[in-house]
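Given below, in the form of structure tokens, are the structures.
Only the coordinates and a few stated rules stand behind these numbers; no lab work does. Bear in mind the structure is a predicted one, so any value in this text is a computation, not a measurement. Cβ atoms are built from the backbone, for glycine too; each structure is taken alone.
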Structure I
Amino acid sequence: IQGIIIDAFTSVREQTETKAALKRERCLVCNRSRSAIEVEGVESGLLNSFARHTQDEHNFFHYFFYIQHVTAKDPKDLNGIESYVVDKLKTQDMTWIPRV
């Protein structure tokens, strides 16, 4: 039984580490790699490009709350852009997210 418990904790730890590594190495919104974003930043003369990108340009929580907002809204109260985004979300088309 101890072996099963230890294996379960090991599995949970590995999953947590994998998720943390993904968050460190890829933008959760556009899925671009940290290295690609950093290279573009260096070419533009910017430092900490990945941090700036994930905190300012593609802040996960901004997108999350926006999606919550538009999907909770009464469809007849949506403006044009919100309707467009809701239609894209219904078909799981994420092209409405700008690539920065």
Structure II
Amino acid sequence: MRGIGKGAESAVMFCGIMNLPPPPTKFNNNLLQAARETCEESMAEAVHEAVEENEGGRDIAVAVDGSWQKRGFSSKNGVVTVTSVDTGKVIDVEILSKHCIC
């Protein structure tokens, strides 16, 4: 969860929501990798569905929305999502941070 700017508490909350036992810290990287893979697969399928909905055309209508953690210029984290207008599914997500977590 640290790869997306979240700490161990977020991993515990995520596992609680998914009805999983809390992860030991040594499994954080494995959990992050699995979440990333699932997210990428889901978004690829959403793109495929949106293209099919548009009769094979690659020009699809999308809605873009962004949000920061706090108002003003003091926020360090944010997110931008791209959602298909036709299917209502998320096509892409970008996590923004003023702090390098490399």
Q. Upon calculation of relative contact order in percent (Cα under 8 Å, 6 or more apart) from the atomic coordinates, which of the structures I, II produces 22?
A. II
(Q) Can you rank I, II by distance in nm of label points 7 Å out along Cα→Cβ at positions 43 and 67 and just name the one with the largest value? (A) I
Q) Computing helix-only ellipticity at 222 nm (-39500 (n - 2.57) for each DSSP H run of 4 or more, over all residues; to 500) gives -12000 for which of I, II? A) II
Q: Taking distance in nm of label points 7 Å out along Cα→Cβ at positions 11 and 83 as the quantity of interest, name the structure among I, II where it is greatest.
A: I
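I have 3.4 for distance in nm of label points 7 Å out along Cα→Cβ at positions 35 and 91, calculated from one of the structures I, II. Which structure is it? If you can, show how the numbers build up before the last one.
On the way: I: 3.4; II: 2.5.
Only structure I yields this read-out.
Could you figure out which one of I, II the value 128 for volume of the Cα convex hull per residue in Å³ was computed from? Kindly include the intermediate steps, with their values, before the conclusion.
Working: I: 143; II: 128.
This figure was derived from II.
Among the shown structures I, II, from which was the value 0.15 of FRET efficiency 1/(1 + (r/R0)^6) of positions 59 and 75 (r between Cβ atoms, R0 = 25 Å, to 0.05) calculated?
Working: I: 0.45; II: 0.15.
Derived from the structure labelled II.
Kindly point out which one of I, II the value 3.5 was derived from, the read-out being distance in nm of label points 7 Å out along Cα→Cβ at positions 19 and 51.
Numbers: I: 2.4; II: 3.5.
Going through each structure in turn, the value belongs to II.
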